[in-house]
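Structures are listed in the sections that come next.
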Structure P
Amino acid sequence: MAYILNIETATKNCSVSLAHNGETVSLKEINDGGYSHAEKLHEFIKDVIKESKIKITDLDAIAVSKGPGSYTGLRIGVSAAKGLCFALNIPLISINTLKSLANSVSISNGITIPLLDARRMEVYSEVFKNNNSMRNILAEIIDETSFSEYLNEYKVYFLGDGAEKCKEIITHKNANFIDNKFPSAKEMSLLSYEKYKINDIEDVAYFEPFYLKDFLVTKPKKII
């Protein structure tokens, strides 16, 4: 038996779940349009532990969404996860954010393309069929020809906060858009348990989030 705490902070959705043998037993999350991770994350961790009627020392592992996603959000989630792993001397498990998002829907006929907003017309994307990845994760700029190789052959289901900007641009007859889907710690529960069973864990000291592209800092304008 395994109790795993799952932490998802890669997007605006701040989400924490407590899972027992891959089944979510408690979930706390908020998506209020802003990044409230720093204020809410530790509160949510305490809440799911309390609701599950276990002690924090009963945890067998911590799982964290590894990205891609928001640089700041990922840093907050990974820092919290690593701190708990060090303190409790338990393993760290990392979960692909896009795979977790893809697993939030069940598509039997077609393919799923989770999209995370990467600002302007750029998205982070991956392509899944039957929950198996068909293409590596990319950061790409969306235009009217995007994903045409899949749209010409399959019904394609786009989801995630990056899908909204694609609706008016990708107009292929096989394009379908699923609204209001964000990466959630709920979908991490089974994924983290599967990794736990085969001891697919990270080095707590050296693990870093998967940013996909460099973090760019905009220099403030000089005030004359």
Structure Q
Amino acid sequence: MANILTVDDDQGVLVLLRNILCKDGHTVVTVNEPKKIFDLQLGRFNLILLDVMMPGVDGFVLCRRIRERVDCPILFLTAKSMEGDVMTGLSEGADDYLLKPFGAGELRARISAHLRRESRPKHNMLCLDAISFDLSGKTVMVDDQSVPLTKGEYDICEFLACNRGQVFSKEKIYETVFGFDAVGESSAVVEHIKNIRAKFSSEKVSPIETIWGIGYRWR
């Protein structure tokens, strides 16, 4: 079972999250004053649920500050009206997002999928032309330059690179990489790939190809 941090200014939401997750045996810490999270040892958490809209606090900036300290999955909690902003916010280091109102089943399934993904063993190196993957350290290099990918971006790259030449739809990438079959949330893949391309372009490489009407593949 996992240690999970939930951050939301709505005490009712925190109670709901704690009740749902504790039934699965998780240890849940709730925080309704976001700035107080930095008084905690963030490294002990296996996953963080982070509200986007909180009084006086930009959830995206908060996410970036958290990501500077930990490498665990971060999931945004957001209203439907904020979905477009969350797509951009994924570049701040979050891995995924969950739209409010959400069902208990969806929340549990999504968290379970992210935790399973974190427990997968990684071994050795994968080298494709000028691009190399450290599968244990979850890092990517172009020649001798490190590419600063977020966790979600890295996992998409690793999946496509390990299946080089095969074409995958954004829905299949989302389902395989994040471990959860969802309809709307696969749009996060589009934003992740846009950010990946921007980061690789600075190293003058473009490894991900769009196959129009179908999906993406590693060249």
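Read-outs: derived from the displayed coordinates by stated rules, not from any lab. Predicted model only: the values in this text are computed from it and were never measured. Cβ atoms are built from the backbone, for glycine too; each structure is taken alone.
Upon calculation of volume of the Cα convex hull per residue in Å³ from the atomic coordinates, which of the structures P, Q produces 143?
Here the read-out was taken from P.
Here's a follow-up. Quick check for you: by relative contact order in percent (Cα under 8 Å, 6 or more apart), which of P, Q is greatest?
P
Distance in nm of label points 7 Å out along Cα→Cβ at positions 149 and 197 computed as 3.3: which structure among P, Q?
P
Going by distance in nm of label points 7 Å out along Cα→Cβ at positions 101 and 141, which of structures P, Q comes out largest?
Q
So Rg and Dmax of the Cα atoms in Å, for residues 37-164 alone, computed for just one structure, reads 15.9, 48; which one of P, Q is that?
Working through the options, I get structure Q.
Turning to a different aspect of this structure: Work out the source of -7500 here, i.e. which of P, Q gives that when helix-only ellipticity at 222 nm (-39500 (n - 2.57) for each DSSP H run of 4 or more, over all residues; to 500) is computed.
Clearly, the read-out refers to P.
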